[in-house]
1. Using the calculated result 112 for volume of the Cα convex hull per residue in Å³, pick out the matching structure from I, II.
2. Thinking only about distance in nm of label points 7 Å out along Cα→Cβ at positions 132 and 156, which of I, II has the largest value?
3. Thinking of I, II, which structure, once relative contact order in percent (Cα under 8 Å, 6 or more apart) is computed, gives back 26?
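Laboratory data are not the source of any read-out in this text; all were calculated from the coordinates shown. Note that this is a predicted model, so its numbers are computed, not measured. Cβ atoms are built from the backbone, for glycine too; each structure is taken alone.
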Structure I
């Protein structure tokens with residue numbers, strides 16, 4: 001199924017496959033700038049109990065749990081939002097190890113020798129509150145959403161390389 005259309009111009013560019021994608025994503029830390037990760041209720045509560053953030057405060061549907069320095073040291077970069085989506089979520093910024101849960105599809109990118117890969121991928125946060133990688137939110141119609149998987153851009157230049165998350 002994914003073999004159709006994978007042969008790209010250029011020597012070696014046709015060797016794009018899901019095993020290679022997984023290895024590239026998980027192989028080295030990736031710099032993330034203002035990506036959002038999703039927390040489950042246990043992870044959120046654990047963060048409160050471990051002084052990573054306070055309990056969510058505010059009026060109305062959307063509330064915020066303010067970060068402490070401990071959370072900022074883990075590279076959380078903005079308060080945890082609670083109530084406006086199905087699950088709490090927070091913004092992260094920095095270099096992170098990633099873990100692939102599933103690669104859902106890929107297609108040719110906008111430029112020659114590029115691919116766009118949609119994948120369920122999570123961020124590894126080295127803290128006991130987060131024994132599993134935190135899922136990265138995707139973007140749909142220009143807005144972050146917990147219902148979509150993120151898309152990662154790859155390019156070929158003497159081997160496949162990760163470019164960035166696509167928004």
Structure II
């Protein structure tokens with residue numbers, strides 16, 4: 001019941017406040033070997049929590065959540081058994097695209113809002129090696145909220161990843 005209320009509230013705010021931001025990067029298949037894609041990338045936050053990002057060969061990315069180290073085994077179980085995907089597919093939040101050019105990486109995804117349309121943020125950085133990338137800048141695609149960040153993502157081999165098929169990115 002709470003989920004239905006949250007979705008209805010989101011839909012009402014989106015209608016009242018305008019459409020969600022659009023992705024500005026185009027989806028394009030990734031055929032390089034600059035980064036491994038047979039698992040996920042994680043960043044350990046100063047608060048002790050872990051942020052996870054999935055990258056797929058078709059150019060899609062999916063936010064894998066924000067979890068405590070103690071909760072990671074259960075989250076990985078949800079990734080593997082499909083429960084995470086079954087929830088993620090219901091919402092635009094967390095879905096996006098990524099592009100790699102030479103040693104540069106950019107990804108954009110929809111992030112939660114506080115009552116209005118969903119914003120899209122672009123994160124840009126450099127690839128350090130095939131298992132590590134460093135995000136140095138984050139900004140909303142409309143030009144607001146631009147700032148420097150220092151987020152180093154490390155690779156963890158993992159299978160099976162959640163599916164990348166979704167209704168939000170053609």
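1. Details: I: 112; II: 125.
Source structure: I.
2. On the way: I: 3.6; II: 1.8.
Between I, II, the highest calculated value is found for I.
3. Details: I: 21; II: 26.
It was calculated from structure II.
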